[in-house]
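What follows is a set of structures for review.
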Structure 1
Amino acid sequence: MGVSVAADQAPRYAPGMLIHQDSLRVTSHGRGTIELTREVEAIVAASGVTSGVATVFVQHTSASLIVCENADPAVRRDLEAWFARAVPDGDPLFEHTAEGPDDMPAHVRSALTQTSLSIPVRETRLGLGTWQGIYLYEHRRAPHARRVSVTVIGA
């Protein structure tokens, strides 16, 4: 069964609608969070969009994206402590262990968080709250190169 779009249902864009795509390459140092707010903000500023939405997507299954408090790093440490208790490495429950004892827990952590974020764009800036930041959350213990796609749509 295929999916098709009828000619009269083809996507239409309002005059002046802008679509801008870019990507970030992020190298982690192993499990933990890396703030991406400034990098995503720079892509939004370069897009020319003054009002719209930014979609941030990590192209991996053992890393995720979170919006988290950026004022106190203890928040992210506490989040990691909770995950260590909820989804421990080497849990005998898991069958998928070919890539090591942290691989399947990394997939579960990713499924419990998010691989995509949608953030409003207002006056050419991300519409985040005062203490909010965008973070890549690496769930594997070893360093990894991660690719994050950013799409900005609006006028």
Structure 2
Amino acid sequence: MSRIDEIQQLMESLGPASPAVSQVTQVGDDVWAVGLADDGLVYLEWDPERDRLVLTSNVGRPRDSDREKLYEAMLGYNALWRDTGGVQMAVAAGEALQSYALAAAGLELDVLQATLEDFAGKARIWKNLMQNGVGAGADVRLTPMGVRV
């Protein structure tokens, strides 16, 4: 079985096996949109050259008043790659994105489920910061488990 067939099989099993997953939709030959029960959305794209699945979630656009603090926090978060497990933050067209590259070789359903749940939990923290802001005079602090305001 080819790698893409293995991944396809995982994606077909993900929804029925995962209470946190509300739907899995293939949106391209090697891209899936995973809808979460909490209304979150994570895209999974297979990178055949590096044999990995790249998870990406749009966590929103920071308020103008919080943009500098949040961008600085995102850069600092990227420096904590050992603590975050390699989850990274980026900005594209003003939107904050969270991403993670997961090795596809030998990937099992339980590992994909746990990775997706952890990734979604981190995304919820960032979405909350983007939507609700950090407040006047707040100090955004990075911790191994995420971000604290």
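Just so you know, all these numbers are worked out from the coordinates, no wet-lab data involved. Nothing here was measured: the structure is a model prediction, and the numbers come from that model.
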One of 1, 2 was used to calculate relative contact order in percent (Cα under 8 Å, 6 or more apart), yielding 49; that structure is 1
Note: Rg and Dmax of the Cα atoms in Å at 18.1, 56, derived from one of structures 1, 2, originates from structure 1
Output -6500 (helix-only ellipticity at 222 nm (-39500 (n - 2.57) for each DSSP H run of 4 or more, over all residues; to 500), calculated) maps, among 1, 2, to structure 1
